[in-house]
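As structure tokens, here come the structures.
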Structure I
């Protein structure tokens with residue numbers, strides 16, 4: 001059905017329909033949760049992947065995290081309980097990433113958090129780095145699928161540089177998974193119900209042979225009550 005619509009309706013019109021519908025669904029879900037007293041938990045850049053109890057958002061259809069007007073469509077300041085962003089921040093420049101972190105801080109409740117995962121710039125496998133680096137294989141794939149060179153990775157983080165982005169926005173950072181400068185992998189126990197990260201030590205199928213072929217820097221950034 002989707003292909004039929006794209007073939008027979010002008011692309012701008014189709015995109016407009018998707019944006020209106022996507023925005024309506026997010027707004028309805030947020031209002032339902034707030035009315036029912038259910039925690040408001042959102043996935044940023046869900047890419048069609050949903051998790052029970054979480055509201056998925058998409059940059060092109062509902063929530064562009066760099067646009068204050070998009071946030072204001074759905075939330076008041078301090079209204080969101082939790083956020084999840086798996087492999088989103090590497091698609092922003094460092095400056096954009098800092099602005100996005102500040103927006104998340106503004107809309108999270110005191111005691112709320114955002115779980116973030118990005119490719120790990122200190123992963124010891126050269127093949128992994130070749131895939132995820134700026135201009136790497138992932139960029140080529142994104143460019144081919146979107147028709148835009150601007151859709152790919154714009155930065156490759158280490159655990160230190162990613163933590164700095166969120167600390168500078170006022171968050172307290174708890175690192176959950178990452179490689180250090182000596183190639184040692186660090187991990188803490190974390191619960192998928194608090195934000196499922198598929199590209200992780202435990203859940204990425206490429207790690208089944210007990211080799212860490214694909215991992216991410218994963219952190220929780222907390223907006224602590226003062």
Structure II
């Protein structure tokens with residue numbers, strides 16, 4: 001089931017991006033434009049969460065398939081190195097909310113400062129170069145306006161969604177006694193909002209307590 005869900009998200013992300021770039025006019029007066037931006041952002045978030053589940057070995061029983069799916073989703077998301085993501089994510093689970101947690105910002109808990117630090121830690125010269133190559137290849141068929149509006153903007157919105165619900169809200173100080181041992185809190189609202197907001201990833205305490213539970217089963221632990 002994990003592999004079926006992963007492939008479904010991959011196909012939806014690819015299909016919707018292609019449809020948007022080919023058939024959606026960038027008309028600021030059209031409500032449909034904003035709907036496609038939001039849908040692409042949400043599917044991009046799902047793409048990254050699929051890569052995240054692959055890091056925990058929950059996409060498929062085969063380690064090779066997990067790595068293949070994780071690598072593909074990471075690259076499609078933003079030309080990210082799956083190996084680098086995996087290494088940092090393991091460190092995050094070892095010491096969440098501590099100074100040696102690569103996803104934590106001990107210097108400043110300001111949302112934008114922390115988000116910038118978070119993004120900078122995962123950006124590399126190869127990743128930026130990869131994005132530039134993909135952008136210029138797509139630019140052979142699509143305008144700058146279409147690419148920025150229907151591909152880049154949804155990606156930026158997705159990073160904000162992932163950071164807010166998967167890092168900032170769960171791990172921001174103050175770290176209370178109730179948050180131990182993972183220094184994390186969980187989303188208090190209902191399952192519908194949890195799915196809409198970030199694929200149940202707001203159930204973050206549950207994720208840290210049971211990292212082998214895939215995102216689509218986290219609601220059962222709530």
Structure III
């Protein structure tokens with residue numbers, strides 16, 4: 001069962017339908033032997049897979065089921081992970097206030113557990129919600145908390161992931177050079193970690209900086 005769970009997670013990027021199939025198989029095995037803690041973990045994993053597939057109804061259902069099982073097992077880390085999945089799904093389905101509420105609950109538990117890896121992940125998502133609400137001050141503070149938390153555990157990928165939304169936030173405020181510095185830092189970190197997908201996002205962010213910079217130069221010439 002553990003092999004099925006790991007294989008499901010490993011293939012999520014290259015073959016998501018296979019991940020779902022493997023996880024469903026593992027879930028049936030867990031149910032058949034009343035392996036409650038495994039049931040909770042697998043349901044939460046399926047929530048993630050369906051979230052990636054943009055089937056938010058199933059993602060939310062599995063996350064809520066996982067939360068029930070985690071509570072029965074008094075698994076606080078599991079509870080935090082399930083609440084994060086629930087919050088992320090609510091956010092993607094335009095239920096922003098509910099999404100933020102679950103994310104903040106998740107963050108509080110990870111803080112109590114002293115789990116900086118998951119803290120950083122949740123902080124970045126919370127920053128995104130604050131940005132949606134145009135609470136740019138809270139968004140900026142939260143993104144920088146993500147950066148600082150990531151640095152403490154030398155998680156270069158997580159650190160670089162926070163720089164892209166920060167650069168976008170600075171662009172909205174007209175801070176073009178600050179945004180450019182952050183994007184270039186993100187690109188350098190992505191190249192160092194070998195995160196090709198993340199590098200693509202960073203390069204895209206760089207293009208937005210360059211476009212706005214050129215438009216600003218043209219505007220100054222016209223004026």
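Where a number appears in this text, it was derived from the coordinates with a stated rule and is not lab data. This structure is a prediction, so every number in the text was calculated from the model and none was measured. Cβ atoms are built from the backbone, for glycine too; each structure is taken alone.
Below is a table of values for the structure above.
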| read-out | value |
| --- | --- |
| Structure with the greatest value (metric relative contact order in percent (Cα under 8 Å, 6 or more apart), set I, II, III) | II |
| Identity of the structure behind -11000 (criterion: helix-only ellipticity at 222 nm (-39500 (n - 2.57) for each DSSP H run of 4 or more, over all residues; to 500), calculated), options I, II, III | I |
| Test item: P(r) over Cα pairs in 10 Å bins from 0, in percent, for residues 127-206 alone calculated as 15, 36, 39, 10, pick one of I, II, III | I |
| Top of I, II, III by FRET efficiency 1/(1 + (r/R0)^6) of positions 111 and 183 (r between Cβ atoms, R0 = 35 Å, to 0.05), largest first | II |
